[in-house]
Structure 1
Amino acid sequence: MKIQKGDIVGRKSYGKDIIFVVDRVLTMVDNTSFAILKGMTVRIEADAPIDDLEVIDKRIADENMNYVENIINEKVKQIKKNSRAIAQAEAICTGRILHLDGDRRYSEKAARYYRKLGLNAVVKNISENRQPETVLSLLRKYNPDILVITGHDAMIKNGRNYNNIYNYRNSRYFINTVKEARKWEKGSESLVIFAGACQSFFEAIMEAGANFASSPGRILIDFVDPIIVAEKIAITDEYIYISGYEIAREIKEGIRSIGGTGAKGKKKRIEKFS
C-alpha cells in the first residue's frame, strides 16, 4: 500500500510502538522516499523511510483516539465535580489562556477540552517555526494570564548531546517564543508560561523564562499534558502558589514529563452582595 499524507502508521523497525500520522512525504535526490511523522497521542515528531512504515489497523487507531477522549472526559468530570463544591456566594473568574499549538488536530481537541471546562481560552494552530514571530501580536490582542507554547518535538539522537540545541527538532522555536513573550509589557511576574513537547530541551526553555516546561527526563509527553498545566493554573486561586511538583502530580509520567519553578494561580473569587 502506498503511504500518503494523513495515513495512520507505525515504524516496523521500532515494533510499531508509537502510532503516527503522516504529515508529509519527501522524495530524495536518489528517489528514496521519507515521511515526516507526528505522534497521534504523544507530542513527538520523527522521520522514517517509507519502506519502514506500515499502515495501522483502523480498530487500533480508534482505540488510541478513544484513550485521548477518555482522558479529556475524566478530567472534565473531575473538575466539574470539584466546581459544584464552590459556595454560591462567590463569582469565579478563571485565568485567561492563550494556547499556541503546532498540531492542527491537537489544537481542535484542546479548544474542545477548554470549552467543556468552561475556561476562557483562545487556541491558535501555528507551526512551531512561526510561533516566535507571532506570539507578541497575539499577546497584545488577547491579553492572557497563561501562555501555552507547544506542538511536536524530539531528540534527533536520543540519549546523546543533551546540551546541543541542534539535537532537538523544535526546541529552539519554543525557546525563542518564550524569549519573545517575555518582552511583552505585562512582564514576567504576571504571565505564566508553559513551553515544550516530547523530549524538549527543558533546561534551555526554563532559562529562556518559562515557569513550566517539558521534558526533564527527555521522555514522550501526552497530547493533553500542556493543557492540564494551563487548566491547573487557570482554576487555582490567585493567592495559592503551584510548584513544579504539584503540576507533576497531575501528569501521567510525573516529574520526568513536566517540571518548573512554579507560579501563582490565576483564579479570582469575587464576593457577591445580595
Structure 2
Amino acid sequence: MQPDTASSTPQAPRIAFSRLGGADVQELANLLADPEVTRSIMAKATTPEQCLKCARQRIDWHNSFWDTLGYGVWALRRKTEGGDADGPIIGWCGLTATSHGPTPEILYGFARDHWGGGFATEAAKANIDWAFANDICDGIDAVIFGSLNPGSAAVARKLGMDLTHQMTFSEFLPEAQLGQDVLDYEIWRLREGACIDLQSLLFQAPFKSGLIVSTGIADATETLAELLLAALHRADTSKPEANEITARVKDAFEQGLKNCDVDVYHLSRSDWFC
C-alpha cells in the first residue's frame, strides 16, 4: 500500500481527525462510561467522576508525545457530506510511545454504535498512512489482549500486521497503581457493569483480573474471592446457577494467571508499501 501524500491530519472517507483537548473531556468520558468500550483497555471508569478523571488522564497521556515525538492520539468524529467534522466524538485512534520498546503502538477504540462498520480499520489505515507519509516512524506495533478482543486482532490482520511475539502482562503494565485501578474496575464491572453478554463477562473480567494479578500487585486468593462475591451478587435475573458462576469465574481467573501473555502485532514501513 502506498501512503497518501503527507498531510497535517490523517485522511479517511467517513472520519474526521482532530487533536484531543480540554473541550473533549466530557465526550470522551461518555465513551469511557460504557464498560463494553473499556473492557479491553486499561481504564477505571465506574462513576461519572471517575469517567471524567480517566478522560483527562488519557487526553494528557495521548498528548504528551506530540512535542517530542511528533505523534499522539486523535479524537474521531463522523464527516458530513461536505467533509466537515460533525457531532460528538465517536472514538479515538493514534500512536503512543511505550515502555517496552522503541516502536510506537497504535491504539483505537469506538463507541458501541460504531462497532462492526469498518470504522476501526478505516481509522487505523488512515493513521498509518499519515505516520509513514510524514516520516514519523518505520514500524508500528499493536498490543492486543487476544482472548478479550478478537475484533482488534482481526483489524490488525486486515491492516497487514503480523503476530510477531508475545509479552508477559508484567512487561506491558506501565505501573502498579494503574494495575490496581483496573483490577478494582474489573471487579466492579463483574458486579454491576453493563454488558452485552453475561456469559462473556463471566470470562472477560476474571481473565483480565488474572492477567493483572500475575504481575504480583495483588493476592490471588483474595482477588478470586472478591471476583466470586461480585459475580454471585450480580443482579441479572437471567444469570446462571451459583455453582456454574463459581466454576466459570474460577476457570477464567486461572487462565489469566497462567496464560499471562498479550499478543504483539507488527507492521513495517516496507510492508506497507507492498
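Throughout, read-outs are computed from the coordinates displayed, never taken from laboratory work. Since the structure is predicted, the reported quantities are computational estimates derived from the model, not experimental observations. Cβ atoms are built from the backbone, for glycine too; each structure is taken alone.
Computing distance in nm of label points 7 Å out along Cα→Cβ at positions 35 and 235 gives 3.7 for which of 1, 2?
Among 1, 2, the structure yielding 3.7 for distance in nm of label points 7 Å out along Cα→Cβ at positions 35 and 235 is 1.
For which of 1, 2 does Rg and Dmax of the Cα atoms in Å, for residues 155-250 alone, calculated from the coordinates, equal 13.7, 42?
This figure was derived from 1.
Tell me which structure, out of 1, 2, gives -10000 once helix-only ellipticity at 222 nm (-39500 (n - 2.57) for each DSSP H run of 4 or more, over all residues; to 500) is calculated.
Going through each structure in turn, the value belongs to 1.
Of the structures 1, 2, report the one carrying the highest value of distance in nm of label points 7 Å out along Cα→Cβ at positions 75 and 203.
The maximum falls on structure 2.
A value of 16 was derived for relative contact order in percent (Cα under 8 Å, 6 or more apart); which structure in 1, 2 was it taken from?
1
Here mean projected area of the Cα convex hull in nm² has been calculated and equals 15.6, so which of 1, 2 was it run on?
Considering all the candidates, the number was obtained from 1.
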